[in-house]
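Have a look at these structures, which come just after this line.
Bear in mind these aren't lab numbers, they're just calculated from the coordinates by the rules spelled out. Because the structure is a prediction, the values reported are computed rather than measured. Cβ atoms are built from the backbone, for glycine too; each structure is taken alone.
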Structure P
Amino acid sequence: MRRLHKFLWLASAEQRLLIWALVLVGAIRLGLGLLSFRTLHRLLARLPGGHPVDKPHHLSVEQIGWAVAVASQVVPGSRTCLIRALAAQTLLERAGFPARFHIGVAKGEGGQLEAHAWVESQDRIVIGGGGLSRYTPLVAFDGERS
């Protein structure tokens, strides 16, 4: 009930953004279980841009990061950096912001390999920040849209 109450107090543009983030995070969670990463990334890049998550609503990069973080806490099994990064990149691009998706690796305390995904937009980390200096970047994908 508390979550619903908080949701109802949001501005309508933020409500729409959060709903889109919930749908997108859920779809990505499902898609990663059914499709290859490459196929899913290609499908996400084909989503049309513009309304309802667009600049006329004065949404910021930070609000998009917030919506993805909240959605990933609500959708079961979607608290991974990969799901969050894919959702953030997709929403940022859809809203007309530049978005760069990164995957990096680091050696863990036990010697195991650890991977991490994060997204940058407008020279700042939107999703997946914190401790990035320990990761060696492997790949980066710029947005498919301009």
Structure Q
Amino acid sequence: MAQEAIDSKQALERFIAMVEAQGGDSSVIKDTSCFKRAPYSMEVLADADGYVTAIDTESCGIVSVMLGAGWETVESTIDFSAGIVLKRKVADKVEKGDVLAVLYASDEALFPAAAKRFMEAYTIRPQNVEKRPLVLARVEKDRIERFG
């Protein structure tokens, strides 16, 4: 069902409707070239051969904040051009030097600490783990349908 919604563009249309319902500018969804681009980027490279066996998503979120993509305090401003593009996920095979992610920021000085924290979020081991499905369940108001 999820793949069908993506293939038919129904999921995109629903996302655009959600953005508009919340007062957002859907033109950037329809044309991603409208997004502000960060002036600096840095690739984070695998430091070993093996398989990605775990990703600490909380740490990835903290890295985003370190790059300016989230609030550290209530007074903080958000840099909408900052963030992370993940290139490898759990169960992916990697070789030393492969790109795990690309970090984006408006200040190059933010990269060293953010990259260090990001590397601590990834676990690379010689043995692979079982790949989990992307969607584990569907939750409705009166039931939960588990997949797999």
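Out of P, Q, which one gives 28 for relative contact order in percent (Cα under 8 Å, 6 or more apart) as computed from the coordinates?
Of the structures listed, the value fits Q.
Thinking only about mean count of other Cβ atoms within 10 Å over residues 10-17, which of P, Q has the largest value?
Of structures P, Q, the maximum of mean count of other Cβ atoms within 10 Å over residues 10-17 occurs in P.
Of the structures labelled P, Q, one was used to calculate log10 I(q)/I(0) by the Debye sum over Cα atoms at q = 0.08, 0.10, 0.17 Å⁻¹, giving -0.21, -0.33, -0.94. Name it.
P
Out of P, Q, which has the highest value for distance in nm of label points 7 Å out along Cα→Cβ at positions 2 and 74?
Q
Of the structures labelled P, Q, which one yields 2.4 when distance in nm of label points 7 Å out along Cα→Cβ at positions 26 and 138 is computed from its coordinates?
Q
Which structure, out of P, Q, was helix-only ellipticity at 222 nm (-39500 (n - 2.57) for each DSSP H run of 4 or more, over all residues; to 500) calculated from, if the result is -14500?
The structure behind it is P.
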